[in-house]
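> See the structures that follow.
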Structure I
Amino acid sequence: MENKTRAGDANQITREYFDSLLIEMRHIDSVVPDTALNLYGETFSTPVMMAALSHLNRCHEDGMVEMARGAKAANAVMWAGMGDYQELERITATGAKTIKIIKPYADNNIIFSKIEHAEKCGCIAVGIDVDHSFSGRGEYDVVLGMPMKSKSLNEISQFVKSTKLPFIIKGVLSKQDALKCIDAGIRGIVVSHHHGILDFAAPPLMVLPEIVKVINGKMPIFVDCGVESGLDVFKAVALGATAVSVGRAMMGPLTESGADGIAKTVREITAQLAGAMARTCSPDISHIDSSVIWRR
């Protein structure tokens, strides 16, 4: 039986939007491109990052830690989602430069404790996943038995002030929230709809240019959701993203080959990105001209 896409599937809408963006070629004066990413005082080989995933044991018996090993081998940024204290300790022990994202627990003491723990583990940044506060029925969500709760601008400001690490908000999909992040002293945002958490959610790349205008260089902007290739990464960076998270496209390689599969996939996606950069006269990731992107 033929599979049919559910009406309003934000993931399919996002994929279609990616595919609607075309790339203009520019060859004269082009050079071999540099894909290096400078972020929070660290230098990485690529703007291709891990997504803030959780519970990858179904892919690999030591999934999150193995992903970190792959990120380390590829000199890419590792992100860690929901997990216990021991898991984060094991992730950072691999040497992977890690960003920890915390769920919006109803009990703020849990959040403060996890922020402190991320500092002790040597994470390069920490943040909160604001788009996981509610269920689809408009009630506060419960994740693995843990109650969630939306956070006010004042609460977020308190989280920011509690740590010396750059604080990131994941789940920004409007210029309104982007402005609030500036007010709160946030030092990085993830433009994301949390893999289709809302039907008919706008694709991140559709909203990205407006968010870029609002942020105006005040902080890094990361893009998440539906990224599958180096061409997707190129389009996101061309439209203003600092770096891009790849999640589900990493799961197969993780299952099949563990850390080696992760590292190989990051390098392949980065090579595809470099190919697009070379053919658009883009010398490095900070000099990809947004005017190379056309909408069909």
Structure II
Amino acid sequence: MGKPMSKNLLKAGYSLVVFDVVPGPLAELAEAGAARGASCSDTAARADVVITMLPDGPEVEAAVLGPGGVLEGAKPGTTVVDMSSISPIVAQKVAAACGAKGVDFVDAPVSGGEPKAIDGTLAIMVGGKAEVFEKVQPILQKLGSSVTLTGPVGAGNVTKLANQIMVACNIAAMGEALVLATKAGLDPEVVFNAVKGGLAASTVLNAKAPMVIARNFKPGFRIKLHQKDLRNALLAAESMKVSLPFTALVQQMLISLMNEGKGDLDHSAIVNFIEDMAGIEVKKPD
């Protein structure tokens, strides 16, 4: 995600210093015009705005708060924009540590996966102070078609978790519907075309049903990352005494798929769990 987002910022004319523990993306971005940082702290020391995009909360804490991290190099007045999808509790912890050093912080997770990261059309959900949001909004608008301040720090990630619940449950429901139709002898593509203009229509349906029918599970957003997001949703819900029964059920499906070695497939492969129980694949008739 971070690589195509960085490329879009370069195309927009921003000067970038980039760092990653994985060398491949760094070399590619350097060829595209970015400077290479030697570490998180070195990168932060050379920037006014630091953007992080990492898999989960522990990685964000290590990159920002750990030895050689962003806060070791960031100057007072620097703004950290964490675009990772993490627990809102972790976002608030990192924000507090940043604030203690005079560094501003917003959490700004995204939805849309790698395809929309490449296109620069991500949906970006921001949590933070209004004045800090206004400072970084022009940058975020180069990365997404929708950039919304949803509340204080942590609100961006609560909104992202809500998004991930809706997407996961939508894919699971789509899977049950198409498995039923296929088992009944119908062409799932005909069923998809019949319902996509009605109340069942959704961006998820339009994006994921064709992938399933074509048996294309090349990842735009991986099973293992969606499982992580639902785990964070359930942990946040537990802390607030909120019951999320459908979320818990789909998270168990994702864990089962990961145990089958499918963690790196696109999250549309949630359908595989339902297919396995029915003994049929959703695809066009031979």
Structure III
Amino acid sequence: MNLAILSRNPKLYSTKRLVEAGKQRGHTVVVYDTLKCYMDIATMRPGISYKGERVTGVEAVIPRIGASITNYGLAVLRQFEMMGVFPLNESVAIGRSRDKLRASQLLARKGIGLPVTAFAHQVNNTEDIINLVGGAPLVIKLLEGTQGKGVVLAETAKAAESVIDAFRELNANFMIQEFIKEAGGADIRCFVIGEKVVAAMKRQAKDGEFRSNLHRGGSASIVKLTPQERSTAVRAANIMGLNVAGVDILRSNHGPVVMEVNSSPGLGGIEEATGKDVAEMIIEFIEKNAKPNKTKTRGKG
């Protein structure tokens, strides 16, 4: 099978592991720098060119699209979809998951446990929106942030008002969530492929930090999931429409709550913590499911 990986950097751990796993299973794997792909948007014959040559023969594409290039990356992925190439994750599904507010609305509508969340463009009194999530301490998140960036813990109402007012002055899009204190600075990354959680790890924030992201110095260890946590992770990925996802869950007093559904989950932390060959599992999923024109949207979303 001819596989394409959309990635800005072929030296990234996740990209390298996917290339290795694909080649070990007998496939041809080519990494395309997403921003260097350009599109021929012509009637009935959509195409993609790369370094002066038209891309042909690709049977499946693995999108590893960074948050900073989401719009262009999704355009390239849609073009592959219009060409009939099987995408590991579809452009529409990635777009849903990247919009934190839309993702929260979709999950809430389907009954997935979430932290109490508020969003507003303008309110007469900042105190009103703070009270919606139960008061301080609370978490304020930029909608475009990733890897814990743009996430602030406001420990007092006064601090929350200051951050909210500052974000408003910058015309930043943000939402406010209740702080799940009982999680103790830890979350669980559930790695979902298809209809199954194939690996899970507990991420613990370092001392003095509430964000457990490994990029921010958090530590990872293997964890045993409850049936409810497994079900929540798989349902959350399915609601987004993602075949592969990293679903981040907090253990709250009222059960598992989903913090985020990541459409391009990193492989480094999860493979190291669990000892599982997640990259090979992804390639196996593609082998079983990749067929020409097998997308729900064919780039129409």
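What follows is calculated from the coordinates using simple rules that are stated; it is not laboratory data. Note that this is a predicted model, so its numbers are computed, not measured. Cβ atoms are built from the backbone, for glycine too; each structure is taken alone.
> Assuming 56, 50, 37 is Cα extents along the principal axes in Å as calculated from a single structure, say which of I, II, III it is.
Working through the options, I get structure I.
> Still on this structure, please answer the following. Can you tell which of I, II, III yields 14 when relative contact order in percent (Cα under 8 Å, 6 or more apart) is derived from it? Display every interim value, and only then the final one.
Working: I: 26; II: 14; III: 20.
Answer for the origin of the read-out: II.
> Now for a separate question. With percent of Cα pairs over 16 Å apart, for residues 94-197 alone coming out at 67, pick the structure among I, II, III it was computed from.
II
> Hey, another quick one. Work out mean count of other Cβ atoms within 10 Å over residues 134-141 for each of structures I, II, III, then name the structure with the largest result. Mind dumping the intermediate values first?
Values: I: 11.4; II: 15.6; III: 19.4.
Comparing I, II, III by mean count of other Cβ atoms within 10 Å over residues 134-141, the maximum is at III.
> Quick check on the output: 11.9, 36 is Rg and Dmax of the Cα atoms in Å, for residues 54-125 alone, derived from one of I, II, III. Which one produced it?
Computing Rg and Dmax of the Cα atoms in Å, for residues 54-125 alone on every structure in I, II, III gives 11.9, 36 only for I.
> Moving on to the next point. Which of I, II, III yields -12000 for helix-only ellipticity at 222 nm (-39500 (n - 2.57) for each DSSP H run of 4 or more, over all residues; to 500), as computed?
I
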